[in-house]
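Have a look at these structures, which come just after this line.
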Structure P
């Protein structure tokens, strides 16, 4: 069965009437920016909400502005700010949403003379042609005002068959939040689309592609809401699906996590248009999401063969290589992505994560810093930098990073979990539990949050609640070594040595390098009278961590009980020395006191 034979014919616009041939000269980016600034308005409310719009009609003192419907989806008191910084009230009750698409028109009244956009033909804005987007980004931590922004780029695709909400244009212009509703202009300074969305991966990572609604889509629907611009869209004739249609269908399926469907559509796009770099890029991304990292790398290779300057393909190939364990090649790809596009925040972020895996925390922090300079709203970069700062001992800065991450993304469960860990370490167990509760409210399958909440309950003396949390963590993730280790500790405290041994055994089966599990299992063996097995576990712990004071202390006690007095004294002195270095004066004195008793 041919899946694609069931698709209805797509429609593309063709102008039927013959016109006299004219020579058309493209304008410079500077000239287009001037045009864009004159026709672009800011839409804002006191909530605050920010968006952009474009002036498309002037009749008497009434101006009509076209924007995206989602800019105005929340009823509020909005105002339109014109290029001369004059503020006009927007009558929300007169807003007209274009049926079936993410577009709306609003009006404002003014006796001032403002420029109206010249309407172009979006059907001829094909892949490879230049595009320009303007608008007013929402204020950020670094830029605390909404200021006019003009971004050049290239059309990557323009599908004849629009997807949900009318989106059919794909371009490379790196627009910002708040620029939704702003104009997409061609090389003549004509309005060919309305900017609306940033394409994101299923993990909410940026893909580097942005979406708009073609102006012809609006023209064909404008009459339904009583808007007449005096311009008609080209006549439509039926034609079969194009490569661009399959590309954008594949993108939509990718966004919906239908990765196999995305692969099928991008494959068809490539069949219809062999040197289609963006289709290879998206097929590679879908393959990576399905776990086929090698297939993803092959597709990224093809994309880069066609377009060696596609920075995102280097970035994603780096991710795939990292997944396959080739960190060196991954770093080379991130470096190349940043040589091509030094403003690619996601490449700094990914390189930072790889530096963490390589053990270079300082380099990782530097990369997270750069990522956040470029994109101050990258919540995951704050979260990851917070983790590193906590590990390096700067707990206050770490808390600030987690706070910032949650300010940007209040649904970032892992940031609540990480902040909870730090609060527990700082002694505020109740606040820690509140953070774990919030993390689990957002993500009920976050096993680590159950484990960490269990630890906080145990430290507060509620061992029953601790056991319940560890059980829940292991129900979600049966391979969570820390949950077995922590549950073993509670079982030991409750006197069930056999269950404690089972949990420590399971933890070490999963992670043979879990040092403290050897130490704790040794303690249980010692309590059960098997001091020889206890010694073996302490030896293993010290083999993995020669500076583990607890293991020296416990081995000293075991050697004392076995009658090896001199070896016991040696271990206890070493434990006292290490405890002192770690700032644990009481433990140091306790170990030293035992050596004095054994010396007599």
Structure Q
């Protein structure tokens, strides 16, 4: 049996395990790492705690994109820490304003066939180049920075076979919204999405990046396209053609499932508020009043996206009842928009322009009002995602966003004149990428950077109170909000922990500190969304020892283990807030945790569902304590 693209890449880096057969646990060497300022401060503190002199992977880049506007002074202090830590440990530093990590990375650093770990859930964007980009928590990145292997069970692969070509008015965003409609936000868990077919070769790299970026919303480990002549042309345009090589699956590769999508038959789609898989047709969504439009982000911030938006709006004016914010994905994109007149067209139409970065996507500026509907070309639309728990966010292509901005309601771009893309000549300017100077660099720490507490081994038995009970689909934004509440506190666990479950229960953090040892009960797919390990670190700071759920999202489950919190699978319907639990971990090696509910006298067996390595990490108290153990 032949290999899929992911199996080929894993097999070339296999250092632990005997094969890349689906379901086998393997350890693979990592070629590249990226961090960003929202998760990177903690990742670099964690790496520093390992006592290793320099980062080991071939390419390591520390990006500033989430707090680039520095709404709080603590963010500026964190940026200086990140810059000096990068210089000290051998990483490239991407300055504020240079762009979103995913956009810049595929423009300037990604290469076909490589394995990239990033402390951001949308690291799979790099799959547009025929490489594997996997989003993980900061501790996994810290271990990889030190030369450690990345361990995972080889995911099964879903092939998405594309045929035909996209018609005018239908974008790459509509492809991934169709995939989300089919798979839902849980359908990709434990899987890799591999794109192929003649239709795949009709998409350029930025279109592929939109699709691989938002594949994260299915819960997939990553998404990947083949590296072909289209990819080669992109590398040539970026003056990096020597980094290109062909990557494609074997003809007899094995797939768990094949999904066929005819691009020529797709129509514009919109994910309405609440979830990225709440996908509606244009006929269903059309005419819905909007208050805001946000065009850009790591999903749709490429030059091709914003050029199209500028041509749709050329000579027209944004609707009087609507505000529009345009956020380029990178400085290169912004420079291109200035050069070809796109920026002028957008400004003349009444659009506002924000510097390259994450911005409105995570609620850092352009926050919608209560009950306001904001139509966005971003990737997530859970309640609270835009910086206000009472706002509404819908997701669509840039084409739909631009057409809707002109009408003040969701509109169909197919009714507008066709935009023809010219062949661009990309501007190559790496002046905002700072290369390291070495070990003599002094790391500068602001007062907001709190030292890490040592991780303690897991006790055999504990007593814990159920502090909160939750439903299905709890996201990392529900656990620890993004945006202006917390963005400046990412290097300060005691302070950021005050906002755990803030939108769901403002009393949670205080009650957790008083309980000293607590537990959480939830439903299906707990922890979906961001790689934000603070959603595990903050509960651990508050004394949470166990989380009971019917199922867990991949990245968050691993983050819990890395932080020393046990993710336990059981039917949580009988657990209630205030229940006192007695939890026995003595059977953890057999995959069972025995628990007695002292409140209702019920005995419960929870499944641990961990590999031997994960159990060892949990018993050690977390990934950092485990990494320091003598071999």
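Just so it is clear, none of the values below were taken in a lab; they were calculated from the coordinates. Quick caveat: nothing in here was measured; it's all calculated off a predicted structure. Cβ atoms are built from the backbone, for glycine too; each structure is taken alone.
Who wins on mean count of other Cβ atoms within 10 Å over residues 105-112 among P, Q, i.e. which is largest? Let's see the in-between values first.
Working: P: 16.2; Q: 25.2.
Top value of mean count of other Cβ atoms within 10 Å over residues 105-112, among P, Q, belongs to structure Q.
Taking Rg/Rh (Cα atoms, Kirkwood Rh) as the quantity of interest, name the structure among P, Q where it is greatest.
When Rg/Rh (Cα atoms, Kirkwood Rh) is computed for each of P, Q, structure P gives the biggest number.
Among the shown structures P, Q, from which was the value 2.5 of distance in nm of label points 7 Å out along Cα→Cβ at positions 161 and 233 calculated?
Details: P: 1.6; Q: 2.5.
The correct label is Q.
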Tell me which of P, Q gives -16500 when you compute helix-only ellipticity at 222 nm (-39500 (n - 2.57) for each DSSP H run of 4 or more, over all residues; to 500). P
Check the numbers for mean count of other Cβ atoms within 10 Å over residues 41-48 across P, Q and tell me which is largest. Q
Ranked on relative contact order in percent (Cα under 8 Å, 6 or more apart), which label among P, Q comes first with the largest value? Q
